[in-house]
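Below you'll find a set of structures to go through.
What follows draws every value from the coordinates through simple rules; no lab data is involved. In this text the structure is predicted, and so the values were computed from the model without any measurement. Cβ atoms are built from the backbone, for glycine too; each structure is taken alone.
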Structure I
Amino acid sequence: MSFQVVPAAYVIFRRNDEVLLQLRENTGYMDGHWAAAAAGHIEAGEPAPAAAVREAAEELGVRVDPADLVPLAVMHRTRGDGQAINERVDFFFECRRWTGEPRLMEPEKAADLRWFSLGALPDPVVAHELRVLRGLRDGDLDLVLVHGF
């Protein structure tokens, strides 16, 4: 039986051993959890890197050159309930260069924006994103990940 998946792009902004995270609020999904500072659904006909660039501009007000996006991992995940909205493919990119100062552009969806050392991540972090961040920290990140199966 075939099914549909919802694709999303995530940008892990890095400066040295730190990553930029936002505290989710009023989104209806994982509110009160820290998450990638820029992430969102990929639109119809939009390549994953273009979605990552768009999300960085929309959520943080920064400009990212697609050439500065380094693919980290692709995660196929599920909640196991068979609902299309819970069948996901996530594209994670790392970005170490951008133009502009990251700031919350959608304050109605995020309560805070901060840099954290990979060795001292806040609690809680969205579980599937924490898996990628720990893989970065430990230097042990598989290119293809599965979560929830």
Structure II
Amino acid sequence: MNCKEAACRNPLVPVAYVIFRRDDSVLLQLRQGTGYMDGHWATAAAGHVEPRESAIEAAVREAHEELGVVIDPKELVPLTTMHRGQPTDPDKAGRVDFFFICESWAGNPHIMEASKAAGLQWYSLNGLPKTVVPHERYVLDRLTAGLPPMVSFGFSNP
């Protein structure tokens, strides 16, 4: 098979993440009822980038939908982009994750989708809970030391 054919292409699903940060603390949401990593803490706002939507627009939208806050797009600071594989199912589409830091927003973050979140809490970067979504933990653990513009996660040869 010639890999210029559509069947050989590597589909990637784009996802935008907003890491809300206050000094040395980050806001995390406890997942529930989503079917993916329920019972794990995750960045407070994240979601798929919709068709005809930029990663920045998705981050702003997700923050409003999930937390009821308004972010000026200028307040989103790109942190890193993660090319993420699916080690348990290599035939499943990989992900390209756009991580942003946000230190300024309008409104008080609160759970807007109670069927998808069981908690919302600020955690010190030095005291993160044990159950954090693994690829997000990878980013959070390296937040203070700094991250390169692009990282890989979930591949046999990083």
At a computed 4.3 (distance in nm of label points 7 Å out along Cα→Cβ at positions 67 and 83), which of I, II: I
FRET efficiency 1/(1 + (r/R0)^6) of positions 75 and 99 (r between Cβ atoms, R0 = 25 Å, to 0.05) derived as 0.95 - corresponding label from I, II: II
Structure from which 60 was derived, percent of Cα pairs over 18 Å apart, options I, II: II
Distance in nm of label points 7 Å out along Cα→Cβ at positions 27 and 131 - highest-scoring structure of I, II: II
